[in-house]
Structure 1
Amino acid sequence: MVFSKPAIPKGTRDFLPVETAKRNYIFDTIRQIYHLYGFRQIETPAMEMLSTLMG
C-alpha cells in the first residue's frame, strides 16, 4: 500500500503557537474597536458551493 504525504490546500498555511498568539492579539484588538463603533460579528461558511463561486 502506498501512502501519500499529508499536505494542506494551496494558498493555506499552518500557524504555530507563537504566531497564533500574535494573530489572536491583533484580531481581539480589531474586534474590540469594531464593538466600540457598534459593529456586530457574523460568521460565514468556510466553504461555498462550486456553483456559487462559478456564477
Structure 2
Amino acid sequence: MQLITVHLPKPLVEGLERLVELGHYPSRSEAIRVAIRDLLRKELYARREKAGLMTGV
C-alpha cells in the first residue's frame, strides 16, 4: 500500500473516530479505504454506464 497525506476538517476526523469507537471499522485508515473504494466504484461504474448508453451498448 502507498501512504498518502490528507488534511480533513475536524468534524470529519471526529466522525471517523466515532465510527471506529462504535466498532464499525477497526481503524480510521480502514474507514477511509472503504469510503474511497465505494466512491470509486460508484463514480467509475456510473461513467461506464453513461458511456454505454451513449454508444448503444
Structure 3
Amino acid sequence: MPKSQRAKVTIRCNVCGETFTLRGRREPGGGVDTGFKQCLCDNDKHFSIQEEP
C-alpha cells in the first residue's frame, strides 16, 4: 500500500476526554477508516476527530 493512502488521526472523546492516536486507511470519499469503535467509557458517538499531517 502506498504511504499516501495511510493517515494519522487523533480521536478525542467528548464525554471523558480520553485521546487516541491511530493510523487508518483513506477511503475514496475522503474519510479515514481506523477501525475505532468506542471509547473506554462506552461512548460510541461523540468524538472530535482531527487528521494530522
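Derivation of every value follows stated rules applied to the coordinates shown; laboratory data play no part. The model shown is predicted, which means the values in this text are computed figures rather than measured ones.
I have 0 for helix-only ellipticity at 222 nm (-39500 (n - 2.57) for each DSSP H run of 4 or more, over all residues; to 500), calculated from one of the structures 1, 2, 3. Which structure is it? Source structure: 3. One of 1, 2, 3 was used to compute P(r) over Cα pairs in 5 Å bins from 0, in percent, and the result was 5, 21, 29, 22, 13, 7, 3, 0. Which label is that? Considering all the candidates, the number was obtained from 3.
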